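Participant: Next up: the structures, one after another.
A short reminder: the numbers here are calculations on the coordinates, not readings from a lab. Just so it is clear, the structure is predicted and the values come from calculations on it, not from any experiment.
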Structure P
Amino acid sequence: MRILLVSHNYEPEIGAPQRRWSAFVRRFVAAGHQVTVLAPQPHYPFGHRLPGPRTATWRATPGRHGETVVRLPYVPYGPGTGRRLLDQLVAAAAAVLPGPGRRADVVLATVPALPMLAAGHVLARAVRAPYVLEMRDAWPDVIGESGVATGRVGRAVSALVSAGQRRADLVVTTSARFTEILTGRGVPRVATIRNGVHTAEVPASPVPPAGRDRLEVLYLGTVGRSQDLVGAVRAAARLGDRVRLTVVGEGAERGEVAAAAERLGAPVRLLPPVSGPALWDAYAAADTCLVSLQDWPAFTFTVPSKTYELLATQRHVSAAVAGEAAEIVLAAGGGDVVPPGDPAALAALWAELAVDRSRLDVGPGPRKWVAEHADLDGLADRYLDLLHTVTRPRAGR
C-alpha cells in the first residue's frame, strides 16, 4: 500500500504529532508499505529553520525509517498568530502542487494545522485515492471557543471544517468522545486512535525524595492559550515558597506566562524545550506534573497527548482538566483531578501534596494502563487495519 501523509509537523521537530507519526511511519514501513511524507522544512516550535543537515525543498529524500520525505516551503514566524497562519497556508498550498511523491493508494492528512484538511482533500481527488482525515483537535468546536475566528468568519470556517469531515472516507480522532460527537453530526465514518507512547522506551521515574522544602511542579509541552498556564501561574502565586512551577516549552503564550509570573511574583521559571535524556531528567526532578486545559466545552472531549507519557513515567499527575482527559487520569490511577480554570482548586491540591507527599507515589498502575490502552505499536497496527478498510473496496475495482 502506498500511503501519502500530509502534515505540517514532522521529525526532527519535537512535539506530539511528530512523535506519533515517527512511530506510526516506522511501523508502517516495517510492515512493507511505502510511505511518502509531505511536510514543511523543520521549523517548529521557534518559527525558524532548525539547525542540522539541510534538505532541499521539493526534493524527495530518504527518511529515518525508510519513508520518503518531501520538504515543502515555510514562512518564518514569531509569537503572533498571523504569520503562523500564513505559514500553514503556504505549506498547504505547496502540498497540492505537482511534485515528487504525489502517487498513492490512500492520502492521509493530519490536522493540528487546519489548512492541511483542504490540502489532503485536493490531493486525494488529484490522485484518485481515498482520503483519511486525522483530527488531532476538536475542530470545529474549538474555533469559536478559542477566539481563532468569530462571527460570520467563525461560522464560515466551522461550516467548511464540518463539510470536510463529512466528505472524508474516514475521520480519525484521538478521543472516544469526539468520535461519538462527529458520528452524531452525520460524519459517516469515524474511528478513534488515541495518542500514545512506546511504553518500553519511557523510563519509570523513581519516587521523589521526601525531604524537600517545596513541591516541584513541572509543566512540559506547548505553551499556548489552550493550556491555560496563566491560571497555573496564579495557583503557584497563592502558595509562595511552598511550591515552584517549572514550565518547559515554547508557544504563542510564553510571553504572557512570563509576564503573569513577574506581575504576581509567582515562583515560576521558564525553560526551553528538551528532548532525549534531558526530557526524562526533567520528569525525574519533579514531584508532580501538570496537565492543564482551558475550561472550554470542546476540551471535555480532548485528551492532551502528554497525558500518556506522564502516566508511563509513573510520575504523579496534577490534572486541571474535565471530561475524557480527567476520566483517563482517574482510571489509570495516575494522580489527582481539579476543575479546569480554577486556580484556587489547583493551589489547594498542591498545598495538600506538599504536606502529604505519600500521595505522590502512584505506583506501577498508570504505566500498566498505558501499556494496555495507549502503546504506539498496538495503535499503529490498528491504524493500518483502518487504512486497509478504506483501500480494499477500490483495489477490487
Structure Q
Amino acid sequence: MLAPLLWLHIATQPTDFNAPKTWETVSKRIKTMYWARNKVADKLSRLLAEAEPRATAAKDPNEFDAAMDDMIAKFGDSHFDFLTKDEQGFYLFDALSKGDKAVKMPNIGAWFKKTKDGYTVQMVLEDGPAAKAGLRKGDVVTTIDGRPFAPVAPLAASIGKTVRLEWMHPRSDGSLQQATGSADVAETQGLQMFLDASRRSGRIIEKDGKKFGYFHLWTMASSAFKDALEGFVYGKAKDTDAFILDVRDGFGGRPEGYGDPFFRPEVKLDWTIGAGGSQKQLFGYQKPLIVIINPGSRSAKEVFSYIMKKSKRAVLVGNHTAGDVLGTSPSPVEDWAYVEIPMVDVAVDGIRLEKNPVQADVQVAREYDDNGNDLYLEKAIETALGKVRR
C-alpha cells in the first residue's frame, strides 16, 4: 500500500538536483538581499559557513530543505523560509510570483504546520472540505486513507476524490479526543484558495435586534482581496449597525487601501441615469468597527492593526499580533523551490513592529472552547453591541 505514495514522492522531486549549484544560488541571494547584511555581517557569514557543508552534501531536495530550515531558524527573523513543492507555502509563493500561470495546490481547504506530533491545523478556510469534515484549528491530522498524512503529496494522489482523515483534537484539560471525517480533495492556486474563502466568509450576524457585517480577510496580497472587502462593505453590509473585520491568521501583503471604506465619510449617493434609470451607492462606512487579531495576524495586517488602533477608528479584540514585520518577496530556486528572504525593515511611527506585536484593546484568554465556539468572535459581537447601544 505504500508504493503509490512513494512513487508520488519521487515524482515530485527534480531529476537534475545539484546541491552545490543550488547552495551557490541561494547563499548568493541571501548575501545580497538580507535586510541586515551590513549590520550583522559577521553573524551572516558564520551561519552561511556553518550550513554550507551540510547543504552542499545533500542527496536530495528534502535533505537540502532540512539544512536550510535549520540555518534559517538560527537567524531568528520573520519572513525567512525555504519552501519546496512538498510544502504548501511553495504554492502560495508561486501564485504571488506567476499569477494565473502558477502551479495549482492539492488541498482540503486547510493550512498545516509540521510539528513534533505531526501536521497541526493552523487555518480552516470557510465552507471548505476541512471545515465540513469537522476539522478545527489546533487539530493534529495523523492519517489519510489509513496512511501517514502530509498536506501536499498524499492529497495530490487523490485530487477529485474523497479521502478519509483521522486526527487528534486537543482539549483544555490536556486530553486528546480522536476524530475522523471525510473530505473532498480539490486543486486550486494558492492565493485563489484564500480569496475564495474570504469571499465566502462575508455574512450578516444578527444579535439582539442589531445587524453586524462580518468579513474574514485572509491576506492583503493582491488588489482582489481589497476589492472583495469593499464589495461586501458597500454591498450586503451597507445597512448594518457595525462591522467586524477579522484579520486573524493568513498572510500579509501590503496594507494600503484596506482601511479606505472605514475612513471615508459615509455618504449615500443616488445616480439617475437617462429616463428612469437609477443606481444607489454608499461612499464610506462610518459605523463602529471591530477588528479581530491573534498571534497569526502578521506582516501587513500588523501595520493595518496599528493604524486602526492609533487612529481609534476600530477596537482591536482578541490577543496580540505576531510581531513578524519584515518585508520580503518570493524568489524562485530553479523550478522546485522558493527562498523567502527578509529584505526590508519596517517601522511605523518610528516603532519597529518586528518582535514587537500590536496588542488588542480587548484581550480574550482563549480563542476557541472545547466545542469549537469562536470566543474571539463572541467578544467582538459583544463589543459591537456595546458600541451601537451608546
Structure R
Amino acid sequence: MTTRAHFLPAALGFAAAAAIALTSVLSSALPGTARAAERLPRTMAWTAYGTTSAGYAQAVAIGNMLKSKHGMSLRVLPGKNDVSRMTPLRSGRVDMCACGIAAYYAQEGVMLFARKSWGPQPIRVILTSSGTLGIGLATAADANIRTLADLRGKRVAWIRAGDALNRNAEAFLLFAGLGWDDVEKVQFSGFKESADGIINDQVDAATMATITPHASRIAASPRGLFWPPLPHDDEAAWARIYVHSPYWIPHVSTTGAEVSEERPWEGMTYPYPILVTNADYDADTVYLLLRAMDENYADYKDSAPGAAGWALGNQNWNWVMPIHEGTVRYLNEVGVWNAELQAHNQALIRRQEVLAEAWQALAAADVDEEAFEAEWMARRAAALSATEMSVVFN
C-alpha cells in the first residue's frame, strides 16, 4: 500500500474525520461507568509540559475528574524539554505523556531522537486536545513584526533540547521564505525562559500556544504581544509548510491572549496536548480511561484553558500517528471508527515498523557514535523512499 496519503495536509482529512466523530454518542448514553471505576488502576502517572503550561493545567483538570468520579490518583510530572517528557514513558516509569508534537518526532526517530540512545519509538495516540486555540509565533508588539517576513534580522528564540518548539519556529520562518541564517538565534534553556526573554527584551519572538499563561504575561508586559498571521490563501507558503511540517492544520483561532471572537487570528494549530503511550500498553486500561474522559467530559472541559479540546467531536483520527488499540475499541463501540480510518491506522503502524527495521539494521552494523546520526538519517530516508512513504525529515 502506498502511504503518500499519510502526510497530505492534515486539513484535507480533518473536516471528514471531525464529521464522522460528531456522530459519536457521548457521555450519558453509555452504560457501565461504575464498572469502569472498579477496573481503572488506583494510580496513574503522566508527564507533561511545565507547571505553568496549558498542557499541565489540562492534565491536572483531567486528574481531578478521575479522582472525583473514579477514585483514581493521577500524578502529573512536569518535564522541561522533549526528552525529559519522553524518557519516563520509554522506561515505563509513567503510563502516558501529555506531549506536544515532539511525540511525532519520537515516532520518526529524528532530531534528539536520532541519537544512538533513542531511535524511532513505537507510540500510540489515545486522545488529543484540539480546540479553538492556535499555535503561533508570539512576538513583542514593540518589535513591529506585523508579517512573518518582518522577522528578518530579528531575535528568535531557540530552546535547548526543545525540538518541537524549534521545528515550529523554523516552519514560521519557512512560511515567509526565511531560515535561521536570516534571523538572530537566541538560545534558552526552556519554554518559560523564552517567554521571559520576550518580556525582558532578550528576544523578539518565540513559539507558543495562544492560550498559554505566558502569552498573557507577554501581552500584559510593557512590550505587548502580536501574533503575525499565516494567510490561508498563500498557497505557495502552505505548500512549503506541508513538506516541512505535515501535522500543521490551517486554523482561525478565537481563544487566547490578544485573540477572541472579535479579534480572530488566521494561523495554524495541531493538537496539544497529545496524550500518547507505548504501543504495548494495556488496551483495557486505555479503553477505560478514554471512556471515563468521554463520559465525564463536562466535569473538566471548563476547568483549564483549552480543556474543551478533548471532546471526541474535535478529534482528527486521520492524522500522522497511529491510534492505540484501546482507543480504537472504544471508537468502534460508539460508532466513530470505520474501515477507511482502520486502513489509515494500519498504514501508520506499518510506517513505524519500517522505521524500526531500519533502526535495528543500523544497530547491528555497529556504527560509531560520531557518524551514527548522519548514517541513520540516510538509512531512514532510503527505507521510507523504498516503500513510497514520505521522508519529511531530510
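Participant: One of P, Q, R was used to compute P(r) over Cα pairs in 5 Å bins from 0, in percent, for residues 277-348 alone, and the result was 3, 13, 17, 16, 12, 12, 9, 8, 5, 3, 1, 0. Which label is that?
Facilitator: Q
Participant: Hey, log10 I(q)/I(0) by the Debye sum over Cα atoms at q = 0.12, 0.17 Å⁻¹, for residues 157-268 alone derived from one of P, Q, R reads -0.62, -0.94; which structure?
Facilitator: That value comes from structure Q.
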